[in-house]
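These are the structures in question, set out in turn.
Computed from the coordinates by the stated procedures, all read-outs in this text should not be read as laboratory data. Keep in mind that this is a model prediction, so the values were computed, not measured. Cβ atoms are built from the backbone, for glycine too; each structure is taken alone.
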Structure I
């Protein structure tokens, strides 16, 4: 069900352990980044020594310009705090509300914790949004890049609304779905981030150029991603019906999208044949084109330097998507691009192996 945010003041509330933000000017309640509620939370063990955490509800913008509610974490370093913010864009977790990392640390993946820990160790505040629809009533627009990008930028605005000492300078760092969203945030920044100043975007194993992989994913162990992506399009284009693409055996298992998260979804569809997943065994060309239009970054120019990191043995997002397509596409705009290829690294290992490199790169952008 879609949730159109109409009366923001009705949602500003306080419960035990929650700090309401009603003291902010009433006019601010109509602005993306306005914090509706802020609740102190315990963090995963890897992050507890490094930061304090608050789970927030904040205002963001849907693709039609409507105001929506989004959720996420704001992590404040305990020592050596600087006044810069890095937005962390997480990889795929699922579609259902229980797949919001701010509320379910089971999907705050180990590689994400490692990346965030390194950012916190540098003294930066980390804004970690869930993305629209994860933890809120509207559907999650999975892999819809402009949706992810807006929620990332608005999470930085929210962090500054909680801590007025934070500089307008920020960077974005993301993995997989989040790597895609990070580049979209850079594209959106000039028209959307207001007084913020984006210094750089780090993108690890980013989803891109999906027209080269969608036609071949049915019948592979990763085909659960395709099922989620079809429903991502449906979230922003209700007239698009995934049932016209999915075969009957796949339709019979769709309940897992509501009851499970990423691992359960992948396991459910892992052993399907291509014909059991999609009608005729192939995704229609028109659908591939539609999905790529929503999903592919670099259709417009990023607005700040970009770092692309990719493992050569990535089993989820093929390495060639970055080397053969995404990096040259960004370079063609004249935007500075740094590329780091990691021999032998898979999808998750690329994050673990690059935490210091990425943080050093961000530090140089802030400097």
Structure II
């Protein structure tokens, strides 16, 4: 089957409301691209346009270089997995897996072998004779994936396939999907999710969507470490976003004349921007005598070349192996995720936090929603 997907300025509207606006995206053969965004951002509509369940009002959709915009779903060479599993309760597992092949009129002699192959690939061989009601949620989702793979698609579409699973099962299924990706290097996958962990874990690239439009696209590392838009910074992982002004090359000003070192790139002096630094890269001030890992009310020397901010603790959350400390700094919130503290600060404490210049990035003012 042909692989690879291309959206060419695809727009979709329902009752006069645009739900996908001029969408351009290419999924290379063998690549996993996650469509990540909040509810109503257009990601499921984009996936349904590939599946053939939605007809674009304008633009074209291609699979393997072939224009499939006007083809019915069964002629597109795709497999699809949805969050509700969509298994037939009166059919055994093997019959559920065979259903798609029968619908596509695969020769009867080929079906048993391909069912066995798909079940083995998803670790469900021992359950071939069971009914869906005799399976756990994770097992049912494996059957749904096996059914999609049995038709040997060039493109696999996954619409929030793990959202109905609990955290433990979700983690296990993510590992299984990553393994399938390695074993099926010729299959392109388009993965719709609102869960950033799923996108960061599985995808080769992430397309961030909001308000019916593509806002950003890049590798997980690119979007996490150097987000190009304020929306990406806030949606892909947690982020501290602070309004700053470029003071000079390599220096920005924040709040009441606080200067912070950061790579200003080619931004001119006086330009407004947003400074982005991830909470796990923010550390509480060190050097206090009691060794509790924060500065209490006194001044803290965090060393030359380190950006320091003083603030008042507004919230402390224990998260097992870590504490999340919220500070009010110059009228803005700053969050620090730090290893578990034996004696964490309490509300009202004045503490100092610091971060390295290399751990921060700048987003020019006005770069956010497209």
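When distance in nm of label points 7 Å out along Cα→Cβ at positions 56 and 80 is computed for each of I, II, which one produces 1.7? Structure of origin is II. With Rg/Rh (Cα atoms, Kirkwood Rh) computed over the structures I, II, the top value is the one for II, the highest of the group. Here distance in nm of label points 7 Å out along Cα→Cβ at positions 96 and 272 was calculated and came to 1.7; which of the structures I, II was it taken from? Of the structures listed, the value fits I.
Given that helix-only ellipticity at 222 nm (-39500 (n - 2.57) for each DSSP H run of 4 or more, over all residues; to 500), derived from a single structure, equals -6500, which label among I, II identifies that structure? This figure was derived from II.
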